[in-house]
Each structure stands twice: as C-alpha cells, then as structure tokens.
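Just so it is clear, none of the values below were taken in a lab; they were calculated from the coordinates. This one's a predicted model, so the numbers in the text were calculated from it and none came from an experiment. Cβ atoms are built from the backbone, for glycine too; each structure is taken alone.
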Structure P
C-alpha cells in the first residue's frame, strides 16, 4: 500500500510539472507577442471572448490561422465592435465565425483558448493601446481542468448570444462603412 501511495504521489507531482503558467504585464509587447504565438501554434481551434480587438498583429494572426484551416471563433462586445479602429470587419471579411454579444450589457471577457490545451486571460484587451500605453496583465496556463472550464464558458457564451442578432449588427456596421485602421 505504501508503495502505491509513493507511486501515486510521484505521478501527481510529475503531472503538475507539466502545467506551466506564464505571466506578463504591459505596457510592453509581451502579451501581444504571446497571444500571437499561441494563435500561430494552434493546429485545430482558436476561440476567444474579448471585449475589444483592434491589435493588427492579433487580427492578422487570427486571419492567417483561419486560412490554414484552424477553426476560429470570436465573441466580442457590440459597442467596441463599432469603434473606428475595430478589427471586427477584417475578421468578418476573412470568414471568421464572429458574434457580437446580445445577451449581457457588455462582453467584458478577455480570454482565448488554443487547441483545448492553453488559455490566455487577464485584463489585457486585444488592442494596440493595451500593448503600448495601458497597465494590463495576461496569464497563460495549460492546466487541463482550467482549460476545460474556459472552453466550456466560451461554448455557453456562444450559445447565449444570438447568431441572427450578430449578423444583423455586423451588416449594419458594414453598411456604415466602418473600416479598421490600416496602420
């Protein structure tokens, strides 16, 4: 019995050694760089619930992921999607599965799940000001249970927010000719 306990304990310690946590703070390019790396490394799926998205490198990484066959889904805030520099229309034009929230007052989450193996979360908005000017943070974690909870929450949010309302809103944005900043 003691032998089995020692084996179990060593196994649990060994499994925890595989769980990694990375923490970054802004202003700096660390959060942006790590999110781009996570997207570029994804082979099957990237899902993200983000308040605001206008960071050109992150938007480009999502578009490139879609082009190489990765399933990409983004849920974002309706008001933020209508901002002049929003990357939402670029994502939509690229064929990325996109929803703007319709359920809650705001969609204030800032998380991504990459290949059901890694999550990013924290106060970091996926924006240029978050990288260059704001004091924000991001956390990356590959703990299986935590990843599972974030992926589950994304699925819940995705179902709660009506596709028809998202499409109508995105059509309205397109007709207004709101275009992302080309910087």
Structure Q
C-alpha cells in the first residue's frame, strides 16, 4: 500500500485476497471503516499480511484480519485496533501469527475456531480487550502459543474450549478476570 484506505460504505471485506501466494504489505498505512466487515479477508494458501493498521468497527463481523480455510499463511507486525475481533482463523491450519498488537477489540484479540489446527502464535500483544484475549474453540487442536502478552482484559486471558493438545509456553497474562480458562478439553499444556 502507498496510502491509507478509509471507506464507510463497505458491504464486504475491504481487501479480499483471491489468489494464492499473495503478500499484502500495508507499509504502516491504515485500513479504516466503521462498517463492521473484514479489513483483510483471505481463503487462499500462503497469504502474508504485514505492517497494517486496521480498524473495522466493533459490531459482529468487524474483523481486522479474517482467514477462512487458509493454510501456510503469515500474519505479522500488524496493529488491530477497535474491531470486534483482531484476527480470526476459521477452518485454517498451519499459519503463523507473530508480533501483532490487538488493542481494544470488543469480542477477542485472536479467535481460533472450527477445526483450525497447528497454528503458532508468537510474541503477540493483546491489550484492553473487553472480551477474551485469545480464544481457541470448536475442535481447534495442536496450536502453540509462545511469549504472548495479554493485559487489562476484562474476561479471560486465554480461553480454550472443546480443543485438544494445545501448548502454552511462557505467556504473560495480567489484570484479567481469568488468566486461563479450560473447558471440555484434553491434554492442553501450559508451561
């Protein structure tokens, strides 16, 4: 990107990635809307999204980045502010999310759901989330969370529901109502 995008008349994703092996480098520019749709959407293999500042509205569907049936993608060094969900993964596996900042998102900073397996979240920061900082649910297994920081969240820092064999290593969770919340899971391991 070479300029900010501001559009308050959206009815679908602001940027829709429809081909494999695409890199979106926002170069620090903004994707901004109050329409509660996805800032960047991809259902393609090997998507890279980096250096973006994304604000899409806090209503249902307001996702900073939404990966749907995506694999081998890299989402890093993005600022996701004032969305419903900062980054959502649905039916998406083998992706890397690193060095992202999710601030003041209403439902969750990161939401991994619906059979999203083998994803790695490393060195992300989640601040002032009114919902859950990191949520893993709906049979999303074998995900790894390393060196993530969640602070000032009014709900759970890390919430794992109906998902197995997730690994948590050296995560910092402060000033949350529940640091870790596990429900209906097997073999998830905090270290």
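Summary of values
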item: Identity of the structure behind 15.1, 46 (criterion: Rg and Dmax of the Cα atoms in Å, calculated), options P, Q; result: Q
item: Distance in nm of label points 7 Å out along Cα→Cβ at positions 115 and 147 from the coordinates reads 0.8; which among P, Q; result: P
item: Mean count of other Cβ atoms within 10 Å over residues 35-42 - structure with the largest value, from P, Q; result: Q
item: Which of P, Q yields 3.3 [distance in nm of label points 7 Å out along Cα→Cβ at positions 27 and 131, calculated]; result: Q
item: Identity of the structure behind 12 (criterion: relative contact order in percent (Cα under 8 Å, 6 or more apart), calculated), options P, Q; result: Q
item: For 0 (helix-only ellipticity at 222 nm (-39500 (n - 2.57) for each DSSP H run of 4 or more, over all residues; to 500), calculated) the corresponding structure among P, Q; result: Q
